[in-house]
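S.K.: In structure tokens below, several structures.
Computed from the coordinates by the stated procedures, all read-outs in this text should not be read as laboratory data. Just so we're clear, the structure is a prediction, and the values are computed from it rather than from any experiment. Cβ atoms are built from the backbone, for glycine too; each structure is taken alone.
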Structure 1
Amino acid sequence: MKKTILTVIVLLSMCVSVGKCVEAEMQHSNTDVYDGWRLGTQAWTFNRFTLYEAIDKTASLELNWFEAYPHGQKLSKDEPDVIFGHEMPVELREQVKRKLSEAGLKLVNYGVVGLPNDEAQCRKVFDFAKEMGIETLVSEPPAEAFDMLDRLCQEYEINIAIHNHPKPSHYWDPDMVLEVCKGRSQRIGACADTGHWARSGINPVEALKKLEGRIISLHLKDINEFGNPKAHDVIWGKGVCDVKAMLEELHRQNFKGVFSIEYEHNWEKSLPEIRKCVRYFNKVARKLKGAGWRDLFASDLSNCIYKPGSWVIKDGLLSRKGKGNIWTKETFGDFILDLEFKVDEGSNSGVFIRTGNIDDFVQTGIEVQIHDTTDGSPRGACGAIYDCLAPTKNMAKKAGQWNHYTITCRANKICVVFNGEQIVDMDLDLWTEAHKNPDGTANKFHTAYKDMPRVGHIGLQDHGDPVWFRNIKIKPL
């Protein structure tokens, strides 16, 4: 009897995987390399720029998480007189949420924000956080405020992470953080600023051990000199903080939370250095507990098939220069592919998946269309499975704006999520005849799609038009 029940469960699970797209395939993927570790930026890193520029820079780093700070950062070049923060008008808050959504970012933390021993003032901050979807307020509140703040944390279901500025600030020593956490809910904890600990002469690894069970988030840093308040940030793994040992310790603690990059050096030209920090973090985190996500293309394109000079990748941005498509050397069967792209007016391109023969990619691969408009047919619109299945709705943004695809291939199923909406749910097994779609319309393919290769190369098409790609990640299934 038990064997029969087990067989039924297995068969049902197979039906889910090859029937309709499951819920996880109906939304964009979380591509963090370590499940539960969310790497993002603290906007203070880009305090020489506007909030919107900070958001764009974070997106260019292939990150999805963002921490903003109050009182000082201009909103945008178009609105230079507006300062981001909890005093902003409601209509501008909605604008910020749209900007974050368009960039593929989630605002998770806000700080360092003042939380005085004044409930009315604190409620303004909590109301703002709730409206913006913020999970954690990073702050350095007075000790006498914590009974009231703990009550608000539980009411709003929002955390407070106590930040440590360098000595002689009140919370420079982790013992002071533990003191105010004592006897309070788990929504009160630490925002561990590892660089400020080292500047204050505290070993960051030992401080993390001391705070075990109370760490909510981090301002992760590496600096060039221990015990010097004026020490500056350096690329992770190059300084005195021992980032690898810190990550190993957090892994031992089974920590889940946000790591905010707060890089306080080379302010106006820090992106290349921060990009190296991200790579170092991902390399260490993947070895500790890889979630399966990785870059589809190597940073030097060494794992690709393409004509030299035809494609260029710089600062995470892949662009075509002409002369042909770019292909993976590796082949993939079942996978989730997550990427962003943008096109010029009238541009045409495509993502080819499971391509059996790259010299005959049109007839041996399946194309998810990329197009500024359409080729005149619904099955040629952006997001279509070209010439076979039209998208259920038009989710394409205007030329020059970034679009987001999540493409899932699982056995006979292909699902496409486009800018937050599932627009394709395709069952290859319904395409039983060459040159014919299930609805009776014609297509140009010599092979019935049910018989197309289920394993093959992934490629980006050079159709002769400008096209750019970034944040190209894959997770084999």
Structure 2
Amino acid sequence: MKKYALALLSAAYSLIFSLCALAANEEQGSGAKKIIMQIGSSVMTVDGEKRSIDSDSAQTAPSIVRDRTLLPVRAVVEAMGGSVSWSDDTQTAVLKCGDSDISLTIGNASALLNNESVVLDVEPVIINNRTMLPIRFIAESFGYAVGWVGRTQTVTIIKAENADASFDFKSRSVALNNGVEMPIVGIGMFTLTPEQAENSVYHALSYGYKLIDTANAYNNEEGVGAGIARAGVAREEIFVTTKLWPTDYEDVDGAVDETLERLGLEYIDLLLLHQPFGDYIAGYQGMEAAVAAGKVRSIGLSNFNEESFAEIMEVADITPAVLQVESNPWFHQTEMREYAKQYGTVINAWFPLGGRGQTQAMFSEPTIVEIAEAHDVNPAQVVLRWHLQIGNIAIPGSTNPEHILENISNFNFELTNEEMEKISAMDRGHGSFDFGGGGEVPNFNSFEAP
């Protein structure tokens, strides 16, 4: 089902659209940051406060009709700081919020957004005397994002702080949605022994890398810390990412302290929940507490899909700054990138070169070889440049000093639109692992490359 992708705003137009729009206009400019509604409930949560949706709960409680989620449009738009008006004569709804206005007519497959025609994926219709309007289109037009959690039958509408995180190729960094600058190319520590990790980190920092990616489950954080100390680079010039294993989600404070001790650092630049297993809600709230305590600068998720991400957003006070997922020319993660972008969340690609044991197959792809020859670079540099141009932070791993240097040498050429399209055609639509979430915590063997 595509409920969360096609979830629709609704209300009984005879009741809701007849209300006076003047009161809503008075509230414009005070839009909520988070609105949560649950199917069948006449109460919604706006920025943590409970509000009655309407006195007539039988008519306005969110419901599902014909596999479509109906939400009270006036309640939602007014919570956004906007207003709604309805014309019985033309069967048209006009929604206004900030500098944007939308006009939708029942049965019309297009809408007017700021007086420009836009094609809709779902026509506004009336079912069971309810006016159904496309929630995702409305939310995005007003600067919001929509998440759906099927398990709890909950819709979350979020106002993102920074919905367009652009890469700065001059500084080789990106401003995350919390304002922290993160390098866009780093070195990954997956499968490395502590000794290998130390040497790789040392060479990477010597070659100008600033981003190092490790995890509790990699069992090499002490080696990472040793490499940092050996390189002698100032702490503020280094950005360290690590991840918590699901078994630590219920004791994040203790896990963070142990992680800092292993790394030999006073703070972590980016801390991620490694997988969507176990009590990841408690885990995320624990990471928020670590930010408040000054032990962590930024937090995010790893291997979460849209639904598990939406679950986090139901409780989050801090929007995830980064989502780390498998991504490469064989698996673009286009839908997940677009979903994360709504929250200003940047994608960080693991297995950026195809994965351990698969890199030579990737490098032998005719498209990659052709483009590499055209730019007089190697295949790895082509793939990594592709990541940067689509907005993926890339963290290739290597123990070879020559490869480590080559992997950061991606800023002296640019792929053409035609070359980017050729690489886009390589997408197979699936990756090496399935992190559906919700089940038993997998053992560490799940991290082994296929």
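S.K.: Name the one structure among 1, 2 that Cα extents along the principal axes in Å of 74, 62, 43 was derived from.
M.R.: 1
S.K.: Another question, then. Looking at structures 1, 2, which one was mean count of other Cβ atoms within 10 Å over residues 189-196 calculated from, given that it came out as 26.9?
M.R.: 1
S.K.: Which structure, out of 1, 2, was semi-axes √(5λ) of the Cα gyration tensor in Å, for residues 173-268 alone derived from, given a value of 23, 14, 12?
M.R.: 1
S.K.: Right, another one. Quick check for you: by FRET efficiency 1/(1 + (r/R0)^6) of positions 61 and 325 (r between Cβ atoms, R0 = 41 Å, to 0.05), which of 1, 2 is greatest?
M.R.: 1
S.K.: Quick one: Cα extents along the principal axes in Å, for residues 85-124 alone came out at 37, 20, 11 when computed from one of 1, 2, so which one is it?
M.R.: 1
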